1. One of 1, 2 was used to calculate helix-only ellipticity at 222 nm (-39500 (n - 2.57) for each DSSP H run of 4 or more, over all residues; to 500), giving -14500; which?
2. Between 1, 2, which one scores greatest on relative contact order in percent (Cα under 8 Å, 6 or more apart)?
3. Just checking, which of 1, 2 has the largest value of mean count of other Cβ atoms within 10 Å over residues 13-20?
4. For structures 1, 2, calculate FRET efficiency 1/(1 + (r/R0)^6) of positions 61 and 77 (r between Cβ atoms, R0 = 25 Å, to 0.05) and state which one comes out highest.
5. Taking 37 as the value of percent of Cα pairs over 20 Å apart derived from one of the structures shown (1, 2), identify that structure.
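Since every read-out is calculated from the coordinates, none of them should be taken as a lab result. Remember, predicted model here, so these are calculated numbers, not experimental data. Cβ atoms are built from the backbone, for glycine too; each structure is taken alone.
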Structure 1
Amino acid sequence: MQRPFVHPPIEDVTLEAILYALSDPARLEIVRKLTAGGCPMNCSTAAPVHLPKSTQSHHYQVLREAGLIRSERRGTEVVNTLRCSEIGEKFPNLMQTILKASEISPPRP
């Protein structure tokens, strides 16, 4: 039996956890793709294609534990959605600000 996903209640989501989760370029790219997709996406669609599945799983776990995404098993796939509305209520304009700033930041070597 597979372990259930743990999603922190929004009251337990911290700014530090969100910033840490989005400090990694791969996780930031996942969040950008989920934002642009506008609907739930499976893991392999949103993750950078060059990453092994084990690394993808780790990145999704960090995003989930930070409270940024909600994951749900659908058959053999895992589908992820952003928790932007919940985060937006707790931290107004945080996600928009981070995503906008990341678009204009020069890429790291």
Structure 2
Amino acid sequence: MASWKEGDRVKIVHRKVTDEDRKKNSYYDHMAGLTGVVENVYAKDEIAVKIDQDSLSETTRKVHLEATKRMRQKFIDNVSEEQKKQLTPEELNFSANYVLLVQGADLEKTK
């Protein structure tokens, strides 16, 4: 079994979803094949992976982009005009990360 560390490039393996996965909500078909970078290692079976948005399916990517737009709008609506003036365009147009909590056994290293 691989030892995971922050910054590792990884891919979520393709495998059949088990009853145990369903009970623990730990693996789903839509996760298979996604690529990303290990953001945090909590335990061997709890690894946060920041998913590459270009590896998302078309539908998931659209939903994620819409959610990001809504988060930005909510943020802007809750910030005073004075605070907005202090923020950079990059801060106002932030990107939301797509992060999954994955079991170590469901990951493989990539380059």
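1. 1
2. Sorting by relative contact order in percent (Cα under 8 Å, 6 or more apart) in descending order puts 2 first.
3. On the way: 1: 14.6; 2: 10.8.
If we compare mean count of other Cβ atoms within 10 Å over residues 13-20 over 1, 2, the biggest value is for 1.
4. Result for FRET efficiency 1/(1 + (r/R0)^6) of positions 61 and 77 (r between Cβ atoms, R0 = 25 Å, to 0.05) over 1, 2: largest is 1.
5. Details: 1: 37; 2: 51.
Only structure 1 yields this read-out.
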